[in-house]
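What follows is a set of structures for review.
Please treat every number below as a calculation from the coordinates, not as lab data. Computed from a prediction, not measured in an experiment: that's the story for all the values here. Cβ atoms are built from the backbone, for glycine too; each structure is taken alone.
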Structure 1
Amino acid sequence: MTYRTVSSELLVDAPILALRRDRVTTVTGEVTREVVEHFSAAAVVAVRTGADGTREVMLVRQYRRPVDRYLWELPAGILDMVGESPLTAAQRELVEEAGLQAASWHLLGDVVTSPGTSEEMCRIFLAEDVTGVPEADIPAAEGEEADMTRRWLPVDEAVAWVRDGRVENSVAVAGILLLAVGTRRDVTEPFAYHSSLAERRAPGRAPGTDMKHER
């Protein structure tokens with residue numbers, strides 16, 4: 001069956017998301033559904049070889065207001081810059097949140113983070129051959145990111161953290177497990193995401209403009 005949008009009403013338009021109400025046809029008639037519009041995101045599984053030859057993955061620990069606690073996560077960020085590709089966004093976030101750059105990039109996979117309410121998707125990349133970035137090239141952290149801590153963790157231990165519940169962030173769970181099973185895809189694969197929020201805000205803005213802010 002083809003699900004058709006009968007009408008849409010914008011309820012909330014906030015800097016990083018919006019909420020709309022759709023009237024949609026279903027197999028049993030029309031229903032109302034609330035949808036969170038989102039820019040979508042990119043995340044990075046950064047991997048290095050430790051001193052003992054063990055592969056290690058970079059995790060960051062960040063406070064998240066909606067759940068009111070710290071979570072272990074991957075370096076990640078939203079696709080809020082006009083014209084910026086997911087790969088470029090991932091490379092930027094790796095510098096900003098982990099102080100790293102990488103010579104080798106692959107795609108691990110795409111995750112629909114909360115399909116019952118949100119259109120957000122996250123593209124997860126694998127970054128290898130990583131090196132540190134000079135401190136002067138790392139933008140000053142603000143807000144919760146100023147309180148962020150970093151940790152290199154052996155891949156087997158990271159999987160154990162997923163298994164025992166210490167890693168709860170869904171994107172981090174997916175990224176760690178995709179790494180563990182040896183996923184490695186081409187970064188040029190199409191990313192089948194759709195951002196109603198970006199479609200509304202991008203027109204008239206210059207490339208590189210932050211869509212979170214008002215004109």
Structure 2
Amino acid sequence: MSSVTTSGAPKTAFSFGRIWDQYGMLVVFAVLFLACAIFVPNFATFINMKGLGLAISMSGMVACGMLFCLASGDFDLSVASVIACAGVTAAVVINLTESLWIGVLAGLMLGVLSGLVNGFVIARLKINALITTLATMQIVRGLAYIISDGKAVGIEDERFFTLGYANWLGLPAPIWLTVACLILFGFLLNRTTFGRNTLGDWR
């Protein structure tokens with residue numbers, strides 16, 4: 001009686017598909033950035049980089065939160081409407097209370113409450129994310145219309161603009177806040193149990 005033994009060789013084969021999945025977007029970004037730096041005048045200047053960073057700061061912070069939705073296999077259609085409603089809420093509260101921080105806190109709390117409602121309905125009530133966030137989108141749009149009374153809302157407190165246009169070490173505050181969000185959410189997603197559970201089988 002003979003037995004055949006096989007030893008599994010370690011899988012060291014180069015996997016282009018896996019590398020592309022992990023770093024493909026980074027490679028595309030680097031190529032586009034390099035091409036613009038070479039062919040577009042003044043693209044790689046500090047002033048232009050600062051302007052680009054400021055332009056994408058809000059989208060960057062929103063993307064940090066959306067990353068967790070996508071990593072868990074879901075998505076959120078209500079993001080833009082929640083941002084708009086939170087902004088309207090903050091503006092109205094600032095004008096009513098004459099307190100910058102109460103207004104900012106009110107806007108943040110509205111965003112947190114919207115996220116909690118979405119999460120509860122999707123995770124606990126098992127309602128599809130598309131239906132849930134679509135409904136939330138319509139609800140917060142209506143809420144923004146009610147809060148603003150259907151009118152454009154301005155902010156009279158000059159401290160609000162001072163906060164938005166603040167510069168730290170030569171860069172606008174929104175850029176630093178975006179960098180902080182990227183670092184924080186990257187750490188949560190890759191270095192914590194919560195992040196590993198969020199990724200699940202997608203890792």
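As an exercise: FRET efficiency 1/(1 + (r/R0)^6) of positions 149 and 165 (r between Cβ atoms, R0 = 30 Å, to 0.05), calculated from one structure in 1, 2, equals 0.95. Which structure is it? Derived from the structure labelled 1. If mean count of other Cβ atoms within 10 Å over residues 37-44 computes to 25.4, which of 1, 2 did it come from? Answer for the origin of the read-out: 1. From 1, 2, which structure was mean count of other Cβ atoms within 10 Å over residues 69-76 = 20.1 calculated on? Among 1, 2, the structure yielding 20.1 for mean count of other Cβ atoms within 10 Å over residues 69-76 is 1.
Tell me which of 1, 2 gives 2.8 when you compute distance in nm of label points 7 Å out along Cα→Cβ at positions 21 and 181.
On the way: 1: 4.0; 2: 2.8.
It must be structure 2, since only it matches.
When helix-only ellipticity at 222 nm (-39500 (n - 2.57) for each DSSP H run of 4 or more, over all residues; to 500) is computed across structures 1, 2, the figure -4500 traces back to 1.
With volume of the Cα convex hull per residue in Å³ coming out at 212, pick the structure among 1, 2 it was computed from. Source structure: 2.
Here distance in nm of label points 7 Å out along Cα→Cβ at positions 29 and 61 was derived from just one of the structures 1, 2, and that gives 5.3; the source is 1. Among candidates 1, 2, the computation of FRET efficiency 1/(1 + (r/R0)^6) of positions 45 and 125 (r between Cβ atoms, R0 = 25 Å, to 0.05) that gave 1.00 used structure 1.
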